[in-house]
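What follows draws every value from the coordinates through simple rules; no lab data is involved. Remember, predicted model here, so these are calculated numbers, not experimental data. Cβ atoms are built from the backbone, for glycine too; each structure is taken alone.
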Structure I
Amino acid sequence: MILSPTAANEQERLMELLRYEVLYTQYEEDFDQIVQLASSICKTPISTITLLDAHKQWFKAKIGIENTDGDRDTSFCGHAIHQSDIMEVEDALIDERFSDNPLVLGDPKIRFYAGCPLVSPEGYALGTLCVIDNVPRSLTEEQKLTLRILGNQVMKLFELRLKNKEALIRSQLIEEQKRKLEESKTIQHKIISIIAHDVRGPVASVKAMIELTKESGLSEEETAELLGLLDKQLDGTLDMLTNLVEWGSILLQKEKPDIGQVAVAALADKIISNLQPFASAKNNTIVNLVNVNCRVQADENTLRFIIRNIISNANKFTSSGTIAITCETMDEQKIRISIADTGCGMTDEILQQLFNPAKRQSREGAHKEKGSGLGLILAKEFAEAMQISMSVISEQDKGTSFHLTLQAA
């Protein structure tokens, strides 16, 4: 027995075979019909569409045999792919290449074989369309012509299958790009709407105050009072712009949150450090009571945005009070982060509309600070994107508690 040879360009041939993404795929009716037709026209009990990888022959379609694959070394098709036309073996028992081949001496007891190479447009033989019989015989010229035509049809189906898959991928990419574009437009529209509604008014007020100081003969006391109002107005506007920039940047930079382990205590320390000057200005104390071992599954930047907004909001509505951040284990899978303040609290009406963009309204802080209600709405939006449960409990004149329930790390 002569083992099936390996071509000099075998690596390139295998790469071409893999490019078609047809090897070891589901059986398909179009290919099944071709082997049925080949078997019928050539009047053989067996027909296969055979693809050859580095070590195996695998049947993309078959009729008359049970096996789905076999060794390439003993395959007839491994010889046929090196031919420029149909390889015909009229009687395998008297052919020195196959006379002692296990496929001849044992099942499926091959005596006759004819295989048409399946050659890609680039010139690589990927496999064969073959017909097999258990008795010696030969094909007529008409049968050979039909086998060639059917072999060409197999390659055209391979090409069509590949082009359809490429077209599907292109279509999916286009749809994904359209989705991203629509998301980008939605974000831009939100930002523009917020700027138009919440930034233009405060900026106009600042401009009016500046014009007033230029045109009016204000006393030193009146000027100081006006500058104090101006300072509060600018603080509120700056805080809102900071939220807008962070929110837009996070949404535009990534499709979904980058979930990982977050050490809550360390994160809280960083946030408190940044907000401490604002808390001190109102004689507030921010206390981090989170256990150093408390870790959650979250996107760190997004979680920082959420907690910073909640603490900043607590500071706005608290004066000479305390803001505490705590962390408790709910069960093996859940952690609850709580931010509680001793501020002015909220009425039931305000609480019910707190996260409703359509009902968003500005409330003055404990020191008459200006605000837009935007930060908490964006924080809620980010929490939902990370599947964080956010709840609020508030009692007027006593304080407010925000609770975030996350997956434990």
Structure II
Amino acid sequence: MKFIIQHINFLGKTIALVLFCLFMGSCTEQYAFQTNTFESIPVVQAILTNELKKQEVKITRSYRLEENGPTPEKGATVFITDSDNNTYEFEFEEFSGLYVSNTPFQAVPGKSYQLNITTPDGKSYSSVPETLTPVTEIQVEPKIETIEGQKGVQIVVTSYDPTSKSQFYRFEYDETYKIVSPDWKPNKLILDPSNPGPDFTYLTVPRDNGESRVCFTTKKSDDLLLISNVGLSEDRINLPIRFIDIKSPILYERYSIMVREYVQNLASYTYYKTLKNLSTSSSLLSQVQPGFNYGNLKSNDNSDEKIIGYFEVSSVSSKRIFFNFRDIFKDDPYPPFIADCSQTLSLANCFTDKFCRGPQIYSIVTGAGREYVFFAALNNNNTYVFTPAPCGDCTKISSNIKPLFWID
């Protein structure tokens, strides 16, 4: 599911622009982008892997350039068949917008697989039969490097296929980093219910909104990372997939990255390579080359019926690593926190004198001033100190849900 959700926006935006250029015939001249000619075309993103799990298929429709993005195609009949006449049925899942297989299954060597779709309007489509690609295991290692004068950690992916049968690869990664708010306090301010105002006073009470000191942020790679080893003496991968500057706040606590390597065949590699080339502005806003590859799906009813997307059967190898800053950099100073926590506010809770800040305190406590959170009370509750929100409450910028895979 992660791969499909991750790339569908990229795929959809690319296809929208490609279709626009196809319909217009040429995009060599400047144009105020609006959709004058539009055709609703099914867009399919599907990958069947060698992982034993519930597999997913994403089906949307092409959308107009002025629209925000694609919407899921509900009500379709989706199933995969294999060369042993087994059928794997899929059901639409509302919360994810994906078609998910009713039972877990996996692609295995020696079988071919075909995706079949019937859309709500009764149109039938199927893919070319596809077989599983070879399995190649990967290793992931962090290394200290200096790039253009900037020291940092380079995440390097390596693999080797001694049979040279793999050759075509696509990579993706998810990175997760831990955030610990340095100015977190167990208490918060609330309005004193015994004082209706307008000169408001406050009470210090324990927090009741769950964990707000430790959070985790996950981000996904947003590019198509493709490699071909055709013509090389060895089918070997040595890919620097992610460089992180030593001053990056994401290294402040603990960092993890999950890398996935998909072994492709020539057809799927060519499809994604074409898609990546077309996604660049220099390609999309120039004349589209004839014979654009729509993918490996076709209509069963009408050879002129259009459908875009690809059904890929691919082996996947994945590896997750964790490290702390001191695991990599033994003597270097720590990077800064994600926010400048020195920018605290010390505000007098009064309403009449020149230096009174009662209205500002009220705004922060009642939620209108979300940039700061409570840090301390001074001078018998006549002065309150506030810290930038991320410094005192990590949920202002991240999630307090600890990932199931996380290891401290």
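Match the computed value 0.00 of FRET efficiency 1/(1 + (r/R0)^6) of positions 90 and 226 (r between Cβ atoms, R0 = 25 Å, to 0.05) to one of the structures I, II, and report its label.
I
Looking at distance in nm of label points 7 Å out along Cα→Cβ at positions 138 and 210 for structures I, II, the greatest value goes to I.
Comparing FRET efficiency 1/(1 + (r/R0)^6) of positions 50 and 322 (r between Cβ atoms, R0 = 41 Å, to 0.05) across structures I, II, the highest figure comes from II. When relative contact order in percent (Cα under 8 Å, 6 or more apart) is worked out for each of I, II, structure II gives the greatest result. Determine which structure produced the value 37.6, 120 for Rg and Dmax of the Cα atoms in Å, calculated from the coordinates; the candidates are I, II. The value was obtained from structure I.
Source structure of the calculated read-out (distance in nm of label points 7 Å out along Cα→Cβ at positions 298 and 378, 1.7) within I, II: I. Quick check: -15500 is what I get for helix-only ellipticity at 222 nm (-39500 (n - 2.57) for each DSSP H run of 4 or more, over all residues; to 500), calculated from one of I, II. Which structure matches? Corresponding structure: I. If mean count of other Cβ atoms within 10 Å over residues 170-177 comes out at 10.1 when worked out from the coordinates, which of I, II was used? Computing mean count of other Cβ atoms within 10 Å over residues 170-177 on every structure in I, II gives 10.1 only for I.
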